[in-house]
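In the part that follows, the structures are each spelled out as structure tokens.
A short reminder: the numbers here are calculations on the coordinates, not readings from a lab. Being a predicted model, the structure only gives us computed values, none of them experimental. Cβ atoms are built from the backbone, for glycine too; each structure is taken alone.
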Structure I
Amino acid sequence: MELLLTIFVFILILSVLVLIHEAGHYFVAKKFGIKVEEFGFGFPPKAFSIKRGETEYSINWLPIGGFVKLYGEDEVGGGKVSLKADHTDVKKDVDRAFFSRPVWQRAAVVVAGVVMNAILAVVIFYTFLGISNFKTELPLLGNFKFFGVNQSQKTDVIINTISKNSPAEKIGIKIPVKIIAINNKRVASADEFVKIINANKGKEITLSWQDIKNNKMYSAKVTPRKNPPKDEGALGIGFFPLATAVLHYETPVQKAFSGFIHPVNLMVYNFDIMGRLIAVSFKEKTVEPVSQGVAGPVGIGSLVGSILQLEDAKERVLQLLNLAGILSISLAFFNVLPIPALDGGRLFFILFEGVTGRKVNPRFESYVHAIGMAVLLTLIVLITFKDIFQFFR
């Protein structure tokens with residue numbers, strides 16, 4: 001039942017993001033009078049379709065994207081590679097064909113999907129921040145400074161392993177948990193935690209912690225061991241310090257622009273992290289750090305499952321909104337990059353024509369997009385296998 005719910009919520013989130021994106025292409029094309037032949041969710045093979053007017057609406061078996069097939073446009077975006085030397089198939093109603101429209105109209109149609117995802121992200125984050133009283137926390141790597149928001153920092157001690165028959169296991173600690181206090185005094189750092197535990201070996205202390213999965217608080221008396229088994233420690237736990245950035249949009253101006261500022265902050269921060277991972281990969285001569293920072297459909301689905309296990313209903317809603325917002329702004333950003341088969345790749349050829357006054361050979365452009373699509377699908381498959389391996393491991 002939990003798996004079915006996870007799949008349902010994951011597909012629901014993905015469907016909203018894709019449909020909003022493709023609706024941007026669809027409505028702008030309709031606005032300019034360009035004929036829309038098909039509006040598809042997912043990639044072929046086709047599972048179901050229905051025709052209304054001149055447009056076919058389809059649901060396809062590979063639910064990892066979507067497409068709008070325009071009259072007079074190459075079919076690579078719809079998952080059907082058809083390389084034509086000319087556009088003889090669209091001589092009829094040529095004025096409604098995509099290729100015959102001015103550069104600015106074609107660019108507007110291509111960019112519309114990106115704009116819709118950006119707008120959706122802004123709406124989601126306004127909702128997210130409004131529910132959370134315009135305050136949120138993010139794991140912090142390095143000394144990154146967020147823009148347009150009041151920022152403070154705290155360090156949590158996260159327990160991620162517990163030895164059998166250890167004092168920690170006997171008082172019912174179940175990972176992952178966050179240490180809150182010792183003897184009712186808040187623990188401010190990992191060093192302070194170690195210092196207090198070492199100073200109280202053989203003495204009874206009151207340990208307070210928070211279950212990360214359900215956000216419930218617990219407290220119990222425990223006695224750190226003087227002579228623990230080798231490699232176990234006084235409490236029999238493994239832990240790591242987690243620096244957290246506390247972001248608070250407090251002023252009226254900060255709140256008014258928070259829906260725009262927060263997704264920008266997230267994207268810039270994610271690129272900062274990715275840059276660090278790439279640097280580590282080069283230093284260690286392995287792609288492992290970068291691969292750990294990238295997730296595909298299975299990885300995102302696993303994250304959705306983890307969120308749905310949270311016991312606090314409000315926290316579940318907030319985390320799902322946060323995930324949907326991040327996915328939407330990421331989809332907008334990566335789609336506008338000049339990568340073949342994506343909107344940015346198509347926009348590149350359109351802008352090239354606008355600047356040079358020369359139209360790119362349709363056959364060449366189709367080959368470029370076909371190769372780009374093949375590379376993207378290969379990457380998705382590789383990332384999916386990586387996610388599956390990590391999931392079962």
Structure II
Amino acid sequence: MDFEYDPYAYEIHEDPYPLYRRMQDQAPVYRNERLDFWALTRFDDCLEALVDWQTYSSAQGTVLELMGNEQLSGSMIIFMDPPKQTRYRNLVSKAFTPARIRALEPRVREIAVEHLDALLGRPRFDAVKEFTAKLPMDVISSMLGIPREDRDTVRGWSNDLLHREPGNPMPTGQGIQSMVRMQAYVAEQIALRRRRPSDDMMSLLLGAEVDGERLTDADVGAFITLLASAGNETVTKLLATALYWLDVHPDQRRVLLDDPGAIPNAVEELLRFDPPSHYQGRTLTRDVTLHGVALPRGARVLVVNGASGRDPRKFENPDRLDVRREIDLHLGFGYGRHICLGASLARMESRIALEEFLARFPGYAVAPDGVERMHSSNVRGLAGLVVELPPGR
């Protein structure tokens with residue numbers, strides 16, 4: 001095979017989609033001997049793997065560099081299988097009921113407006129650093145009860161956790177240091193709420209009970225760390241990616257300017273077209289044969305949901321961004337037992353963010369030197385997106 005899929009390679013982070021297409025066409029069950037993993041890229045194969053948790057297990061980790069390392073994967077819900085995952089999810093889902101998410105909309109809009117109004121009159125600004133990174137962190141922090149003065153610090157720790165240096169797939173020394181600091185900070189916040197419960201999500205999780213079972217402090221800490229890192233960063237990247245592609249495709253931006261009611265569907269199309277989460281790692285619990293290829297029990301398999309949205313077997317003209325595209329199903333939030341618990345919140349944040357941003361800055365343009373890409377094995381997105389405004393905006 002004359003190509004290699006290396007999820008750590010910076011050049012792949014720039015544009016993985018041509019490679020994904022080659023994998024779908026030439027190696028639907030792809031093998032990387034050097035890094036010891038298999039990869040699935042076709043939509044139907046990814047969907048089946050995400051649904052079949054009995055065969056494709058999450059219990060050994062879901063991020064390639066952490067798979068099999070129990071010390072690093074810890075007790076996060078994304079690193080569990082049923083029945084443990086089901087009990088845990090039933091408990092934490094009490095903080096994500098539809099009614100609770102709907103009740104957040106005024107606050108989400110208030111946060112978005114606060115950040116965007118502060119940018120009015122500026123000819124140039126970094127949309128990531130000034131908006132898309134702040135909105136999700138402020139929303140999650142507001143839900144959790146993290147004080148405003150600590151949010152930039154927690155966001156910095158989150159960035160450190162995901163960043164990877166060239167040639168080194170493991171978290172950086174700074175990333176490990178930041179993980180320790182975040183865990184210590186969360187433990188302090190939990191201890192504070194044990195002494196003085198409040199009306200925030202942290203207190204709700206500590207008091208949640210299903211059939212007499214409750215979450216331990218360690219369980220709550222792991223979930224909060226997940227929310228404040230992966231949950232925050234994926235929405236940050238989705239929003240920045242949306243602004244980037246709407247600049248590349250001004251005709252699609254015009255659709256949304258003329259009809260803001262199309263924005264919810266645009267969010268789904270952007271999740272199909274270029275999602276923030278690009279693969280979910282799984283470990284096989286039995287031998288599997290797929291497309292005539294034998295995969296052994298214990299094999300590490302990357303379910304590349306980021307590729308699935310560009311599979312021409314599922315989507316017509318998959319490389320075309322069409323904000324009015326009818327989408328019956330995409331895998332941008334995963335699927336099955338591990339479908340993203342915060343999907344409805346992410347959709348709402350994204351809808352509000354695009355509504356408010358486009359209302360204020362309809363003529364924005366990405367600066368020629370304004371794109372800075374982040375580097376992570378499984379999260380794709382931008383660390384910076386400088387935009388310029390026409391005079392008078």
Structure III
Amino acid sequence: MAEALKNQFTLEAAHTIAKQIKNVWPAFDSSAFINELQDSFDALDLMARAKAISHALGKTLPSHFADASQILINSLPAITTNAHNAEIDNEVEAIPSGKIPFLYLPHTFYAAFYGLDDFDNAMRLQYELTQRFTAEFSIRYFLEKHQQATLALFKTWATDPSEHVRRLVSEGSRPRLPWAQRLKAFQQDPSLTLELLELLKDDPSLYVRRSVANHLNDIGKDHPEALFATTARWIKNASPERLWLIEHSLRFAIKKGDAKALAILGYGEKAKVKIKQIKIWPSTCFIGQEVFFEFELHNHSTYAQNIMLDFAVHYVKANGQTKAKVFKLKTLQLASQQTVKISKKISLKEMTTRQHYAGTHFIEAVLNGENTRLGQFELLA
């Protein structure tokens with residue numbers, strides 16, 4: 001199982017931050033800063049560690065936020081063209097700042113906790129930070145307290161030369177951003193951010209477009225009709241890049257077999273195909289191993305068919321019951337009487353996002369939203 005992220009963010013991060021600040025502001029009391037963290041730091045999780053460092057900064061930096069924020073900006077390294085922000089989605093990818101992942105997460109919380117009453121300087125600090133890490137967590141405090149001012153600034157940032165700043169516009173305003181408090185006003189009214197997403201839907205950066213898709217996916221969980229209306233409008237004369245964005249934004253609805261989502265992508269018709277030559281091996285395996293399956297898909301109709309093919313694994317849970325998880329496979333156009341062979345590997349390694357349990361696991365093919373049982377395998381502990 002992957003190492004807990006908090007174990008990659010130790011007191012070494014605080015010492016590095018202190019050194020960077022000391023280099024630009026010699027009056028910084030590094031000892032007092034570190035002493036604020038010594039007692040309970042190891043017991044804290046990742047976010048709590050970052051917040052603890054931000055409060056230690058609050059006690060050791062100048063009390064005037066404008067002065068303190070400038071010191072922090074001066075302490076930051078130069079922006080590198082190949083640096084990427086942390087993408088924190090279903091699976092967390094920690095992008096290191098120097099050698100320490102999340103090094104500047106405390107700086108962003110400092111902006112949120114100590115800069116809420118100094119909007120301009122706090123935004124300037126987050127503008128710099130998001131180009132070295134991400135300000136997607138801290139910016140949410142400003143969207144809650146200074147909604148109109150932050151959204152107005154986001155319209156400007158949506159055309160910023162930096163892809164990191166443009167991504168912040170979409171990612172920071174996501175209603176259901178992972179690891180962050182939900183923006184309830186944005187959950188209730190998706191129109192608050194749809195205008196921003198319109199500005200970013202054809203952004204040249206995949207990094208930004210992926211965030212737009214994730215944001216739309218969030219909206220769809222609370223307002224599916226807003227998601228469907230937006231993607232139905234966007235798909236007209238869509239470029240391949242925008243089409244990918246639309247497909248990614250509809251993934252949650254597609255996994256549920258939603259007929260409207262499938263129809264938008266051109267897979268609204270029931271698949272008239274036969275599944276043949278099904279093989280699943282090994283039939284019995286242990287946690288940590290792999291299972292393989294394959295089958296043939298035959299179009300027995302007299303016309304070509306568009307097929308969205310996914311597969312579902314019914315994983316055994318701790319209580320002995322099963323829950324299906326849908327995975328993407330491929331899309332294809334099958335000509336009349338055409339047969340294709342499909343094969344896939346299922347990893348049964350332990351993950352931070354999924355723990356495996358012994359029992360009978362079922363595999364299904366999902367064809368244009370409809371499930372067909374392929375077979376099963378037995379998982380042993």
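Given 11 as the derived value for relative contact order in percent (Cα under 8 Å, 6 or more apart), which of the supplied structures I, II, III does it correspond to? Before the final figure, lay out each step's value.
Numbers: I: 19; II: 27; III: 11.
Checking each candidate, the match is III.
Can you rank I, II, III by FRET efficiency 1/(1 + (r/R0)^6) of positions 101 and 357 (r between Cβ atoms, R0 = 25 Å, to 0.05) and just name the one with the largest value? Could you put the intermediate results ahead of the total?
Details: I: 0.95; II: 0.75; III: 0.25.
When FRET efficiency 1/(1 + (r/R0)^6) of positions 101 and 357 (r between Cβ atoms, R0 = 25 Å, to 0.05) is calculated for I, II, III, structure I comes out on top.
Here Rg and Dmax of the Cα atoms in Å, for residues 229-332 alone has been calculated and equals 17.9, 56, so which of I, II, III was it run on?
Working: I: 17.9, 56; II: 16.7, 53; III: 16.9, 48.
For Rg and Dmax of the Cα atoms in Å, for residues 229-332 alone, the value 17.9, 56 is produced by structure I.
Out of I, II, III, which one gives 140 for volume of the Cα convex hull per residue in Å³ as computed from the coordinates? If you can, show how the numbers build up before the last one.
Numbers: I: 180; II: 140; III: 151.
Clearly, the read-out refers to II.
Rank structures I, II, III by Rg/Rh (Cα atoms, Kirkwood Rh), for residues 29-132 alone and report only the one at the top, that is, the highest.
When Rg/Rh (Cα atoms, Kirkwood Rh), for residues 29-132 alone is computed for each of I, II, III, structure II gives the biggest number.
By the measure FRET efficiency 1/(1 + (r/R0)^6) of positions 205 and 349 (r between Cβ atoms, R0 = 30 Å, to 0.05), tell me the structure among I, II, III with the highest figure.
Values: I: 0.00; II: 0.90; III: 0.40.
Comparing I, II, III, the top value of FRET efficiency 1/(1 + (r/R0)^6) of positions 205 and 349 (r between Cβ atoms, R0 = 30 Å, to 0.05) belongs to II.
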